[in-house]
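Enquirer: Given below, in the form of C-alpha cells, are the structures.
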Structure 1
Amino acid sequence: MIIIRNRLTDQVLLEIDSLVRADLSKANLSRANLVGKNLSGSYIRGVNLTDADLEHADLSYADLIGANLTNVSLRGVNLTDADLEHANLTRADLRNADLRGADLTYADLRNADLQGADLRNTFGIYTIQLERDLIIAHASQIQIGCEKHSIVYWLEYYKEIGEKHRYTDKQIEIYGKTLELIKLLFTE
C-alpha cells in the first residue's frame, strides 16, 4: 500500500496499491514525496504536482499533459516517451533526467534546469552542439552554457554575454547566426 500525504498537513491525499498505469487525474500531489516510485504509463493529466519530489521516479509513457510541475524535483527521473505538452515545468529540476522521446511541445520550461538531461528525439525542444556550449532551445527559453534567456533577450545581448564568457569573435558570430535560426524555428 502506498500512501501519499501532504508534507505540510500530513493529510492523506491518496492510498493505492500500484502507481503503474494509475489514474491520478483527480489527485492533488502538491508537495508529495514520490521519490523512486514507478508511475510508468500513469494518467497524470492536469494534476498539481507543485513542489513535489519525484527524484529518480519512473514516469516513462506517463500522460502529464497540462500538469503543473512548478518547482518540482525531477532529478534523474525517467520521462522517456512521456507526454508533457502544455505542462508547467517552471523552475523544475530536470538534471540528469531521461527525456528521450518526450513531448515538450508548448511546455513552460522557464528557469528549468536541464543540465545533463538526455534530450534525444524530444519533441518541442532543439539541441545544437556548437564549438563551446550546447544550446537547448525551447519556445519559452534558450539555454547556452549556464545562461538562460528568452530569444528576444539573447538576440539583443548575445555579443555582451559572449564577451563576458570570453568567446572568440568568430564564436560570437556563429552563436548569433544560430540564434537567428532558432528564432525562425519558433516563429509561426
Structure 2
Amino acid sequence: MRHYRKKINKREIGRFNERYTKNSIDGKIQYVHIYAMSYDEVIKKSFESRNPPLVSPSHKNLKEFLFCWLNHMSSSIKESTLMLYQNIIETHLIPTLGKTKLQKLTSLQIIALLNNKKHLSPKTIHNIFNVLNGALSHAKEENIIAVNPCKTIKLPKLSQKPIEIFTIKQQKKIESKCDIGVLICLYTGLRIGEICALK
C-alpha cells in the first residue's frame, strides 16, 4: 500500500490535492492548491510550482522588447489593431519607459506613467495599460521576466455612458433626407464598415 505525503489528500471525486503555503510579494501568506488525477502527477506539478523555471538572461530595454513583441503579434491581429498598438507604444510607452531595462521595470514606474496620463480619457489610459500588460504577459510566458509588474495594478472600471437614441420625430426627419446606406444603418444597427462591405 502506498504511503501518501501528509499534505496530499485523495478527494471523493477521485482527484488528488496538495496544499502548501508561500509568501507573496507583500509578505502575506498565500495558499497554493495543486490538483491532479494521480498521486504522481500531483508530486510533479507541486515540484514545478515550487521550482519555477529560471528566467532567461535578457539585456533588452523596454523599447527593444516592445518592438519585438509587436512584430510577433503582427501575424495574429488586424492591421488596424496593430497600428493602434504601435501608436500607443511610440506615443505613450517609449518616451517615458523605453530605456528602462525590461527585467528592472516595476509596478511603481507603471503607476507613475498612468498617473501622468490623467489628462487623457479613461478609455485611452486603459488601452495604454492593456498594451503594456499584454506585452509583459508575453515576456513572462517566455521566461524573460519572473513577474509581470502589471499584475498588481488595478485600474478603475470604465463607466458606461448612457446611450442616446433618436426620437421618432428625429428619425422621420433623417429618413426624409438620407440615402439607402443610412436607412440600413437605422433599421439594422450595422456599423459603417459593415454597411460598406455589403454587396
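Enquirer: Given that distance in nm of label points 7 Å out along Cα→Cβ at positions 124 and 148, derived from a single structure, equals 2.5, which label among 1, 2 identifies that structure? Mind showing how you got there, number by number?
Expert: Values: 1: 1.6; 2: 2.5.
Answer by label: 2.
Enquirer: Taking 70 as the value of percent of Cα pairs over 21 Å apart derived from one of the structures shown (1, 2), identify that structure.
Expert: Values: 1: 50; 2: 70.
For percent of Cα pairs over 21 Å apart, the value 70 is produced by structure 2.
Enquirer: Match the computed value 12.8 of Kirkwood radius over Cα pairs in Å, for residues 84-163 alone to one of the structures 1, 2, and report its label. Don't skip to the end; give the middle numbers.
Expert: Numbers: 1: 12.8; 2: 13.3.
It traces back to 1.
Enquirer: Now a separate question. If helix-only ellipticity at 222 nm (-39500 (n - 2.57) for each DSSP H run of 4 or more, over all residues; to 500) is computed to be -5500, which of 1, 2 is the source?
Expert: Values: 1: -5500; 2: -13000.
The read-out was computed on structure 1.
Enquirer: Right, here's the next one. Just checking, which of 1, 2 has the largest value of mean count of other Cβ atoms within 10 Å over residues 68-75?
Expert: With respect to mean count of other Cβ atoms within 10 Å over residues 68-75, the highest-scoring structure among 1, 2 is 1.
Enquirer: While we're here: Given structures 1, 2, which gives the highest value for volume of the Cα convex hull per residue in Å³, for residues 116-155 alone?
Expert: 1
Enquirer: Quick check on the output: 10 is relative contact order in percent (Cα under 8 Å, 6 or more apart), derived from one of 1, 2. Which one produced it?
Expert: 1
Enquirer: Looking at structures 1, 2, which one was distance in nm of label points 7 Å out along Cα→Cβ at positions 44 and 76 calculated from, given that it came out as 2.5?
Expert: It traces back to 2.
Quick note: the coordinates plus some simple rules give every number you see, no bench work behind them. Not measured: the values here are computed from a predicted model. Cβ atoms are built from the backbone, for glycine too; each structure is taken alone.
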